[in-house]
Structure I
Amino acid sequence: MSDLSRRSVLRGFGLAGLLAAASACGVPPAHIDAADRAARDRSAQDKKLNFANWPLYIDVDEKNAQKRPTLDAFTAHSGIKVQYTEEINDNDEFFGKISPALMNHQDIGRDLIVVSDWMAARYVRLGWVQEMDRSRQPNVTKYLDPLLRNPAFDRGRRSAVPWQSGITGIAYNKKALGREIKHVSDLWAPDLKGKVTLLSGMDEAFALLMQGQGVDVAKWTADDFHRMTDQVASLVHSKQIRRFTGNDYTKDLSSGDVLACQAYSGDVVQLQSDNPDIEFVVPQEGAELWAESLMIPNLAEHKSNAEALVDYYYDPEVAAELAAYVNYVCPVPAARDVLASSKDEDTAALAEDPLIFPDDEMRKRLVVARDITPEERPEFENRWNLIVGL
């Protein structure tokens with residue numbers, strides 16, 4: 001695995017921000033009614049689908065980088081050929097790429113896409129993705145993690161089914177620091193002055209920081225947001241925070257330039273393989289559980305084939321194979337038993353890794369945060385970007 005994160009850094013408004021701002025100013029949003037989202041489904045006679053994903057987010061054959069074992073097995077089982085492209089490098093960038101077509105009710109040439117849930121919420125609100133037929137998805141119905149089933153933007157996960165999940169928490173070098181970190185407030189201790197980094201993306205950063213102030217991020221308010229940003233601004237002024245980062249926090253932590261940082265669980269699994277002194281903690285106040293989700297865009301011509309692929313990856317055997325490769329939080333808890341039964345010791349050990357399968361104690365402290373609404377975004381984004389320097 002490389003250090004490329006699937007959790008993108010928010011880079012200003014972009015087209016997504018412009019749409020949010022336009023909506024807030026009373027300009028009619030480019031919403032598509034449910035009755036106008038479907039095209040004639042060609043799945044039965046056209047056994048294929050186009051699947052757009054992030055780089056390094058699927059299993060790859062060790063001997064042939066062009067082969068993806070789970071996708072190959074899906075084709076062998078179903079007869080459906082998958083055109084798989086690794087074209088999503090940033091949520092906003094991809095949104096800008098496909099939104100003109102979606103806004104104008106045109107087919108984007110992709111049957112399945114994967115984006116972070118904070119961005120998925122925009123597609124759902126705009127009516128740019130279709131609901132899936134759960135009768136075709138018994139595995140999703142049975143095996144989807146209960147913690148991920150009902151985000152505020154998509155109750156029942158009809159439009160956005162998690163591909164992989166993760167936790168935004170705290171990573172630190174326990175040996176170099178010489179003590180444990182248990183609370184978000186521990187980052188503000190004097191011995192960490194100038195040795196702490198936070199994530200620069202507002203959507204990625206805000207929940208953990210609010211949780212450190214005792215906020216229930218499933219139902220946070222504007223006052224909570226401003227109280228959090230006031231604290232962050234003060235910590236920047238006092239030079240407690242070294243800087244704000246994208247995924248390059250991994251380099252800072254590995255080099256020792258920082259001792260503690262806001263981090264993603266999936267990245268830390270990789271860091272720990274090189275440095276066992278790196279710890280990941282879900283603070284006592286809690287941490288954000290997030291997902292990057294599969295969605296079927298409007299007018300996709302192979303909807304049933306796409307629904308079949310989504311359900312295929314919710315088979316615990318398949319989910320286990322994918323989890324063993326990508327090392328993010330698996331949205332299929334039943335895959336844990338599959339890995340645990342492996343005859344390979346390293347593979348079996350993954351079943352006990354709480355950053356892939358959070359244990360019961362950790363799960364009690366994980367929360368899916370309420371997303372930022374289009375009406376809130378312009379004000380909040382402006383405030384955050386002034387602090388971060390974007």
Structure II
Amino acid sequence: MSAPVTVVGIGADGWDGLAPAARREIASCQVLVGSARQLDLVPGDAERVPWPSPLLPALPGLLSRHGDRRIVVLASGDPMFHGIGSTLVRLVGAERVRAVPHPSSASLACARLGWALDGVAVVSLVGKPAALLVPHLHPGRRVLVLGGSPAEVAALAPDARITVLEQLGGPRERVHHDLAAADPLHVLALECGRDGASTTPGRPDDTYEHDGQLTKREVRAVSLALLAPRPGELLWDVGAGAGSIAVEWCRTHPACRAVAVERHPGRAARVTRNATALGVPGLRVVVGESPAVLDPGELEPPDAVFVGGGLTAPGVVERCWAALRPGGRLVANAVTLESEAVLTRWRARLGGELTRVEVSRAAPVGGFTAWRPHLPVTTWAVTKEDPVAEDPMTEEDR
């Protein structure tokens with residue numbers, strides 16, 4: 001594609017609401033691309049090309065066919081705010097995209113409600129599962145939802161006060177609370193009630209569906225502190241069990257990603273259900289035996305690895321360590337003497353820290369209360385800072 005693409009933001013008020021600069025771009029273009037609704041909002045003689053469906057697979061071909069002509073793409077509101085502008089930048093590069101923004105739907109919604117834009121969470125559910133909203137629901141929190149189904153949002157936040165803001169900026173603008181009567185072009189504003197859970201690791205064990213293969217709450221909190229999730233990073237959760245480590249890794253920040261590796265199909269299905277219920281439906285689940293399933297050609301290299309099961313299987317730690325990015329963290333937990341011995345030998349080779357975590361919980365004993373101890377867990381944590389030693393461990397070493 002030789003010519004740059006100009007992306008012009010437009011609101012429900014159409015041509016009348018556009019600034020002079022945006023009007024000039026549209027008036028001078030040869031090809032105008034947008035939704036049928038958006039194309040109807042503006043005058044002009046340019047060739048009009050409605051968005052194909054599905055959009056993303058067809059987008060490169062569409063741009064290529066008109067690459068030598070002046071193209072203007074119409075976008076809702078601010079093209080770089082959950083908009084097509086960001087998609088085009090990823091596709092053709094920032095140097096080939098020029099954005100002419102319009103006030104975003106979030107800006108307009110906050111203006112109508114008297115909310116500070118910098119004090120609200122904005123969640124886009126356009127083409128995405130509604131479960132993504134769950135991690136943003138906290139007591140007293142204000143949330144704007146773009147593109148969400150009112151019925152689905154209400155089901156996820158039953159105690160929230162929900163306002164519908166539709167056709168913002170246009171002649172048919174309306175602000176109301178009748179979810180069943182919401183116009184398709186709407187923003188939902190939530191004022192959360194008392195429901196909602198912390199994103200701090202260490203959720204109650206009964207939050208998860210499991211069959212006993214679960215990293216317990218206290219140990220989970222310690223393990224995630226050692227994994228030290230940062231926005232945008234990827235975790236491999238190997239021997240995931242119920243997937244609690246991967247789920248809580250993803251809940252620390254919307255940009256955190258995880259792959260849960262589990263050999264039992266039934267447990268893998270539970271991981272998927274837990275991820276959806278707790279608001280991280282994008283968590284990827286891989287079913288298979290480690291280390292064979294840890295194919296570097298199939299899985300993106302991780303920034304952190306947690307090994308919760310399969311430590312004694314030959315090659316698991318080697319494969320995880322080899323795949324780990326420089327500066328990445330590996331954390332492994334052991335309960336049995338055999339798996340603890342594996343950690344001890346790996347620590348002698350690669351360094352890191354060994355920690356013993358022992359937890360007791362108060363429980364009834366007859367008419368009294370006593371401490372009921374859980375099995376102690378040995379945790380090994382190491383950061384990949386130095387090159388791997390040339391001499392790999394032998395089967396006898398393991």
Structure III
Amino acid sequence: MISRRACFRNLLQSLRTSYSSSKIGDYHRFASRASSFLQQVFEPSTYSDDENPGVDWDNLGFYMMRTDYMYMTKCTKGECFEQGQLSRYGNIELSPAAGVLNYGQGLFEGTKAYRSEDGRLLLFRPEQNAIRMKMGAERMCMPSPSIDQFVDAVKQTAIANKRWIPPAGKGSLYLRPLLMGSGQILGLGAAPEYIFLIYVSPVGNYFKEGFAPLNLYVEEEFDRASRGGTGGVKSVTNYAPGLKPLTRAKSRGFSDVLYLDSVNKKFIEEVSSCNIFILKGNVIASPAANGTILEGVTRKSIIDIARENGYQVEERVITIDELIDADEVFCTGTAVGVAPVGSVTYKGQRIEFKTGPHTVSQELYTTLEGIKRGLIKDNKGWIVEID
């Protein structure tokens with residue numbers, strides 16, 4: 001291994017050569033890169049080869065934790081993505097005129113890696129995230145990695161960061177694939193260059209309540225999405241507009257916001273970070289993914305599991321009155337898993353629902369988590385083993 005002192009000597013020699021043989025502008029650019037390199041060389045490293053990263057796995061929340069590696073590749077408009085590379089986790093360089101910064105030309109995905117009881121490393125349906133990114137990229141006028149390239153990139157990134165995958169039952173490694181217009185564009189249009197990137201963080205439960213039932217507030221002033229918009233894809237532009245109603249709801253003690261349709265204000269659509277289901281008798285219903293609702297991978301999986309368990313499942317429009325009359329309400333998503341809803345507040349009225357053991361949401365949660373973590377045999381081909 002080359003020592004830091006040797007790196008420093010080599011760098012000084014390169015600087016001398018650059019100074020004597022390059023134009024002043026080239027020299028300054030090289031010097032700037034050299035300064036950044038020197039900072040990395042001589043600053044204490046945050047990385048370690050120790051298999052134990054020193055995380056308190058028993059108190060893991062849902063927040064960003066600096067890990068070891070990220071994956072990145074680029075492509076120019078009209079071309080395919082290059083073979084990606086793993087590099088140390090860190091900042092990336094973007095032009096101020098990048099399409100994602102000026103016009104919001106970006107998508108993101110979310111998937112997880114799990115450690116099974118016998119030590120295997122497992123991914124859950126990553127090809128579904130790849131398919132959804134391709135659909136979103138078409139809507140946002142972007143190229144996208146192939147399904148195989150996406151899945152391979154997720155595998156590489158998870159394996160490179162495997163020491164950050166929590167012990168079985170203690171959490172998961174959240175993987176965040178990003179697709180963004182990185183090329184410069186001044187007038188409104190598609191960027192000329194794109195970056196596909198994946199970073200990771202170990203996470204626990206998404207909501208601060210942990211596994212306690214959620215308390216939702218029905219938002220009537222603000223909309224999440226409208227027909228013909230981007231509500232059905234994971235565009236980066238979908239989420240910042242929801243910060244104001246979400247912040248307001250949390251300040252009043254609620255867990256999250258439940259949105260209504262933008263036209264009639266009487267059909268339930270989606271919670272700000274997850275899909276929603278209602279149960280009445282033996283019938284489980286979820287709003288149809290008709291362009292304003294994101295078709296979640298967890299949502300799709302829960303629908304399949306519920307049908308196999310003998311429930312009648314409907315994807316259709318659901319009125320707020322139907323929700324008020326439901327026996328159970330629960331949310332699904334990659335980040336939240338399956339989260340029971342304890343109450344919904346609508347027009348000042350708080351409606352409570354059945355939660356706890358022996359509920360349908362608990363039954364579905366147990367089955368889904370069992371498959372994800374290798375405790376229940378996977379007969380559907382949902383699990384991808386990576387180690």
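No lab work stands behind these numbers, since they all come straight from the coordinates. Worth saying up front: this structure is predicted, and the values here are computed from it rather than measured. Cβ atoms are built from the backbone, for glycine too; each structure is taken alone.
With respect to distance in nm of label points 7 Å out along Cα→Cβ at positions 95 and 247, the largest value across structures I, II, III is given by II.
Given that log10 I(q)/I(0) by the Debye sum over Cα atoms at q = 0.06, 0.09, 0.11, 0.14 Å⁻¹, derived from a single structure, equals -0.28, -0.60, -0.87, -1.30, which label among I, II, III identifies that structure? It was calculated from structure III. Could you tell me which structure in I, II, III was used to calculate relative contact order in percent (Cα under 8 Å, 6 or more apart) as 16? Comparing all candidates, it corresponds to III.
Check the numbers for distance in nm of label points 7 Å out along Cα→Cβ at positions 135 and 311 across I, II, III and tell me which is largest. Largest one: structure II.
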